[in-house]
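As structure tokens, here come the structures.
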Structure P
Amino acid sequence: MRKMLLIPSTFTGEKRDKKIRIFLISQVARAAVTFGINEVCIYYDPDPKFDSHGLGRFLVKVLKYLNTPPYLRKVAFPLDKDLEEVGSSLPIKAEYHNDRSRYEYVYVLKKEGNEYLVTNGKEEFKVRSNKDFRTRILVYDKINKKFVEKYETEKYFGYEVFYYNKPLPMLLEKLRKEGFYIIGTSRLGEDIRKIDLRKSEKVAIAFGSFARGFEDMFGNKFKEMFDITINVVPNQLIYSIRTEEAIFYTLAVLRYRDII
């Protein structure tokens, strides 16, 4: 099953302290792993108040680092100023960070034609593949001797994270063509207690930013962008729910409803 989070590039944009930004991003990583999310897409939010592309790339880097098992981090992430405060993150202790019996993470050192030279942190070896990948950090199937996507493994093996450098409507159009059931989240959405949700092998769950919900981004017709728009905290007694909070609330409810 493919389970994808869609998060705006402006997430953490209001925080100037890198420690706080990394701490907040680590909450997203923990939520993704807790509920078995295997794809995280950071979409471009064209908010003029921020360097949205820069924020998006920072998000991707930190999320990739936190997902990568410790045995590969030194190879995949050499000294990097963006990660110098990564100690402020909440740790992720998950089975896939330690269990290398069937699958393991590898880092692509070089690619020539359909031959990849990779390392698993201990040794280098070559793998043949006709596929092109958008990342140099891959999952290797040791039995079948091939690369696999995160959503293809027999048991959960972390999430893939990527940046989509175009606005959300273009991303949703692409996902819809791929057969995703797309769920939007909003305080103006349907009461989660009163609606039916469709079970699907491909689910994408979209979140707005801390400053702008979908109604602010796209106007009154924002619900038309999604297959369904849900409110998982009806009658909320706080003015606004932060994105990292909304992610946990939403995933918990969707797990209870057996959607993810």
Structure Q
Amino acid sequence: MRILLTNDDGIQSEGLHALIDVLSALRDAEGKPLHEIWTVAPEHERSGVSHAMTLKKPTKIKKLGDFRYSCSGTPADCIIVAGLGVLHEAPDLVISGINKGPNLGTDIIYSGTCGAARQAALEGIPAIAMSCATFSDNLEYRGLTSFLTDNLEKLVALWEPDSFININGPSTSCSNLRAVWATPGKNRYLDNLKCFDGADGYTYCFLAEGRQERTPDVFSDHHAVSQGFIAVSLVEIHPRAFHDASLNGAPVF
């Protein structure tokens, strides 16, 4: 397969390089590379940019090595630029990650990691978003990479059009982690804001860590990861109306 890798933590991130290393090392019976691995990732960290795209200025790419490029834009930009300006055709698979920190439940909305996977799925490309569900400085990615390489073909077979596969798992070297289906949970951030008046006349506002409310659900991805499992969700990419479909076409008032 021709596999495109990207992320939102940046081209130098450890999680991305963990993917590059394990996927590039896969060989067939004759010792030839099993897959063609391309990387197009943001030149700097772009966490929390969701599905943002660069529209009013050019997106720059820089070749860093064979099959490896940095991009000045967002994770979603990386998918667009890779297909149209680097590979000049769609890859067989996109893997976004491995993110430093979870992308569980409502986090999917904010996530640049998931934004890249969503953009790929919008283009009809099978896509996987992968996240290590902790913010520790010393993350161990071998558990997740072992799960990926052991089950790569099976994961691709799980993909459905108009969706992407969201995977969250623990930081561990354990190579026999159990994966379970899970529904994206519901969580709400009650952020704090710290503001400072600058000498230049601007007020500088910084989001500060606040409280998080989470809806308890034993079938959620939050719960699965808390129990030491890898949580796997098939996430729909298109907005869905909350009103009953039988109302469509009827007067609102």
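Taken together, the values in this text are just the output of simple stated rules run on the coordinates, not laboratory data. Note that the coordinates shown come from a computational prediction; the quantities given were computed from them, not determined experimentally. Cβ atoms are built from the backbone, for glycine too; each structure is taken alone.
Work out mean count of other Cβ atoms within 10 Å over residues 75-82 for each of structures P, Q, then name the structure with the largest result.
Result for mean count of other Cβ atoms within 10 Å over residues 75-82 over P, Q: largest is Q.
Using the calculated result 23.4 for mean count of other Cβ atoms within 10 Å over residues 99-106, pick out the matching structure from P, Q.
This figure was derived from Q.
Let me ask something additional. Supply the structure label, taken from P, Q, corresponding to distance in nm of label points 7 Å out along Cα→Cβ at positions 3 and 83 with the calculated value 2.0.
Q
Something else now. Cα Rg over 2.2 N^0.38 Å computed as 1.07: which structure among P, Q?
It traces back to Q.
With relative contact order in percent (Cα under 8 Å, 6 or more apart) coming out at 17, pick the structure among P, Q it was computed from.
Q
With distance in nm of label points 7 Å out along Cα→Cβ at positions 19 and 179 coming out at 1.4, pick the structure among P, Q it was computed from.
Q
Here helix-only ellipticity at 222 nm (-39500 (n - 2.57) for each DSSP H run of 4 or more, over all residues; to 500) has been calculated and equals -8000, so which of P, Q was it run on?
P
Now, a different point. Name the one structure among P, Q that distance in nm of label points 7 Å out along Cα→Cβ at positions 147 and 203 of 4.4 was derived from.
Clearly, the read-out refers to Q.
Say we calculate mean count of other Cβ atoms within 10 Å over residues 51-58 for every structure; which of P, Q gives the highest result?
Largest value of mean count of other Cβ atoms within 10 Å over residues 51-58: P.
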